[in-house]
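As structure tokens, here come the structures.
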Structure 1
């Protein structure tokens, strides 16, 4: 509820002021995502990423319970 009131008060100040207030977290998010992707690319190029093991083979077994559709 407090977040909604905060957004309402910021929007009531005007388009320019609310744009500045909401741009800061947006640019922070974009910066952090860019750094995360860049960090992962550097680790991949340096060969520092760990290997993901293959999951075990899936073996389907017939159900022993009676089917509800029959």
Structure 2
């Protein structure tokens, strides 16, 4: 899900990617049968830009902060 959100923001920002890889680790607890509580979510996002220059890196940083 996080990758789709990141890609949507990337598209709206007109940031062109060459490659995107995401990995996530999460911990959760259950309360009864109906409630899950996420206690820790860690995302690793690896992005390669189509045009790797200072302007595009700044744009990528902004996209990451929004996501």
Structure 3
């Protein structure tokens, strides 16, 4: 069964949620202890899912 494509609004909401959670994680733990796995755990998704929206943690850091 093919995956359904998310609307631009849905993608923006997901990206915003990831960025907000990443910011909170950076505030709580600092950049040196930040990981995509920790971020994914807080979001309740897999780390691989985050990579569908962002290239790496450096990109997240630069966007925050």
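For P(r) over Cα pairs in 5 Å bins from 0, in percent, the calculated result is 4, 17, 30, 26, 13, 6, 3, 1, 0, so let me know which of 1, 2, 3 that is.
Working through the options, I get structure 3.
Work out the source of 0.2 here, i.e. which of 1, 2, 3 gives that when distance in nm of label points 7 Å out along Cα→Cβ at positions 22 and 54 is computed.
The structure behind it is 3.
One of 1, 2, 3 was used to compute helix-only ellipticity at 222 nm (-39500 (n - 2.57) for each DSSP H run of 4 or more, over all residues; to 500), and the answer was -21500. Which one was it?
Of the options listed, only 1 reproduces it.
Bear in mind these aren't lab numbers, they're just calculated from the coordinates by the rules spelled out. No experiment lies behind these values; they were computed from the predicted model shown. Cβ atoms are built from the backbone, for glycine too; each structure is taken alone.
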